[in-house]
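See the structures that follow.
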Structure 1
Amino acid sequence: MNLGWEDLENIQSNHWQLKESDRISNNFHSFEIFRDDKLSLKLKITYKLVNQHFSNDYFYKEPERRAGEVYVTDGFLTLENIFDENVRLEITGITLINKNIVHNEHEIVATITCAINNLKKSNDSENNLGKDKFTIDWITNLDIGNYHWSSSVNEKSEKKTTRDFKSVNNTISFTENRDNFSSNSNCCNIRINNLDVFFGRTDCPNIDKKYNPGFILYSEKCNSDLRKKIRNALSFILGCKLIHISSVLKDENYNSVECEIHTQSAINDLYHSSYSLPPSPLHPADTNYLFLGENEIGLMVQKIVTSYDDYDFSHFSWLYWHAVASPLHLKGVGFGASLEFIQRKYIENNATDFNQKLISKALWKPLYKSLSTILEDSTGLSEDERRLLSNKLSSLNQTPHSILTSRFYELLNLSLGDLELISFKQRNNSAHGNKSDEVGIIPLVREVKILRILCNRIILRIYNLSDYYNDFYSLGFQTRHLSDSIPK
């Protein structure tokens, strides 16, 4: 079912005039905004000139750059609706890609193509106030794997046809009413912060199906911060990185009030080729049918949103999904960084459960003084050597990282088996550039899976999301108790 899509196709160039720009000249003939086959936003502008001379920067004004300056995509273009000056298009992050100039017999046609980062359509008129009833995020890469949708979208349309048979003397009229009803199971309903949230798939003729286009519908106007938290929570729970490409405010008649449209970074194309790997079962515990459990998913999302900032879930998500998208030989580094970060945040938030010192301050102080005296009285040491040894001595009473790690998993009641312990070494191999031969590729794939599962188990435990985890390392996609390690 086509539920609509972002409003690019509704932006007609003949409805707009240039208000301000630091890149684009104001006498363009027409423009078009579209997405390319990688879903990046593009702006194509056409100029038509008659018997006119122009300089190289007439169509696009590139600012002067200093040697060594980092190129920043800071070009902007503001357009104003010719029928209502309160309606504007703000385009930012403009970069010239291509310029094509054709000399015809009577005119010169110049076409420039630019990449753009963001587009925002706003309406500041008083008549528009209070009309925004719903928010929709348009997303890609929504993949629920073997699960089935638990809710549906029903669509009813009515068509009325009147036929008049007319003559000079008489008229016979017929009125025909046709109702069309369709229903598609293609969404799931959860409740977050007293908001009803529907997320699901949509058919979009302008987007290749491989991108798995979808939507997240909020029952009222919802701020961007909360929406980002919900998207990140859903991404982790569904096991697929939801890629947010635009948002729109709708009124009660499903008319667009305002919208924001984005170009996402190139790394997102790697997510489209990744498999959906949910960290825990998504169906209700009392059934074997693979329908999305709305209560279960809603509760998990709510728990992450409620404690989102306690363990900086935003940064964890950034580390985790970059690990998913990274090359195989670097995944160990990415998941290792994710493990290190969440462990460090947990220790910071639960400092009383972790002894950062090997021995008490009362015992360490006289011992440190004695060792410092021995170091100072030692002969044959250079000043640099003495300074380096003194620095070593200052950190001698710090609890080793290995002991803190053991305590961390002990407090979370997560057992580590031989497979998990071996996979820890893969982090070091990747981080230090150790070579893996062709024979070692298969073990490398397996070890990376274990590291991702370990990340999942930690998040499931810290946020109290589930008592079970999906073991996609073992044959048959086993479900195991969260405390249990992967059997060898």
Structure 2
Amino acid sequence: MYESLRDYLDKLEKEGYLLRIKKEIENGEEIFTILWKLAEKGKDDPALIFENIKGYTIPIVANIFGSDSKRWALAFGLKNTMSIKELRNFVISKIEQKNEWKKPILISSSEAPTKEVILKGNEIDLFNFPILEWHPNDNGRYVTYGLAITKDETYGVNVGIYRMMVLDRNKLTIMCSPYQHIGIYLEKAKKEGKKYLECAVTIGNIPALIIAGFTKLKIRENEMEFAAALNGGQPVKLVKCETVNLEVPADSEIVIEGRISVENFAPEGTFGEYMGYHEEKMEYPVFEISCITHRRNPFYLTTIVSHHRADGEALFRSVVQNAHFYRELKRAEIPGFVDCWLPLYGHGFVGIVSVNKKFRGWGRQLLYKIFGIPFVAATINCLILVDDDIDPANLDEVIWALGTRVDPYRDVVITKPIAMYGLNPAASVRVKPPETSAEISLISRMLIDATLKAEEDGLQRKPPIPVKVRKEMVQTVEAKWKEYGFVE
């Protein structure tokens, strides 16, 4: 479908979903505020090209996905309107249909647009690019939409999106959580006696690559191959880097090559994160840059992540998280598993699972089994179990189950503090074990059994019977619908 970010922007402009802003922009906070206001609208928010950034010659591109499902359709060749759940199912289908994954194609440097300008040595200067301070309380300039590409001899290539803060003209910090593949690669490199992990960060790529970077695949699965399935079966074109043994998308607007140190760390933050909070200062590995390549007159792609609907980023994060959550539960063979959901505004910290309980009194056992799944243990603060008459994606139904099927004393389990992913605003403490490349959070967890109870669950009266329509009567009424005088 798309060869480059520019192809996608051209399509958006033809469809009326792109706005070019010519007025001078003072700083990153002005862009952040514009995107926040657009996100509050929740629909009809165009992609933006800020053509006049004070102090810079490079335009900034933002809001490429937006909050309108029509834009998602344009990004992936789907029908005009799709719910988040339908998008989740689309991503799951593309992950599972391995025959649609395509190996990348390696092309020569002379064919690669990203090699039009090559900067090395003293020519490297991150401050020539509009990497700005985006939020009022940010303590540095952040790359927010960079695809970090790394490689390991055992696991293969990894592509992920991790926050990066500018330290000086040729150094960044890069988030390397032990719960993320890049963190696993870095720790493995350290154990093997290596001083660094090679990395290339690409900025400005096709939508499929960006979503592939968000998606939690297995560690040996290649996001580049998966991106082809999201891009209409079109393989990603790669080109060799100049100074590291990696290949990068040849259509990238900007490529930053370098090495992540296994022993040199630097403080970074605060930064307005996807949960809607400023995270305090943390220490992350230093990424020393050896080369920057870019197109002539490149675009700099950015996003804000601190609004619930910002730039479609929160929505797509929800889509790929939900796809991973569903696949993990299916793989775990949870008895009676029906469906699951991570609500958008829970930002991955609240998980809801619906089950058809095979045996009475089995709710708590199922909660414990689900909690033992690595993804759940690493990310979810609150796990809610509901019956199969509750749609976990329908929060009205979930609240009804919580309000009418939960005895807090009997049905809620609070664990002791347990280690999990570092970015958790609810955590009471954060620590950095010596063997890890980043800090982790310690937080207790809440497991809620919101299923209907029976005597086996400790109920000392007859279980309540939910009021429902009978399927047979629904069919009878539907057959007579027009006879009643209703319009279809």
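Read-outs throughout are calculated quantities, based only on the coordinates presented, and are distinct from any laboratory measurement. Keep in mind that this is a model prediction, so the values were computed, not measured. Cβ atoms are built from the backbone, for glycine too; each structure is taken alone.
Structure notes:
- At a computed 27, 22, 12 (semi-axes √(5λ) of the Cα gyration tensor in Å, for residues 234-321 alone), which of 1, 2: 2
- FRET efficiency 1/(1 + (r/R0)^6) of positions 370 and 442 (r between Cβ atoms, R0 = 25 Å, to 0.05) from the coordinates reads 0.00; which among 1, 2: 1
- Structures 1, 2, by Rg/Rh (Cα atoms, Kirkwood Rh): label with the highest value: 1
- Answer label among 1, 2 for the case where percent of Cα pairs over 18 Å apart, for residues 18-121 alone, calculated from the coordinates, equals 51: 1
- At a computed 6.7 (distance in nm of label points 7 Å out along Cα→Cβ at positions 106 and 146), which of 1, 2: 1
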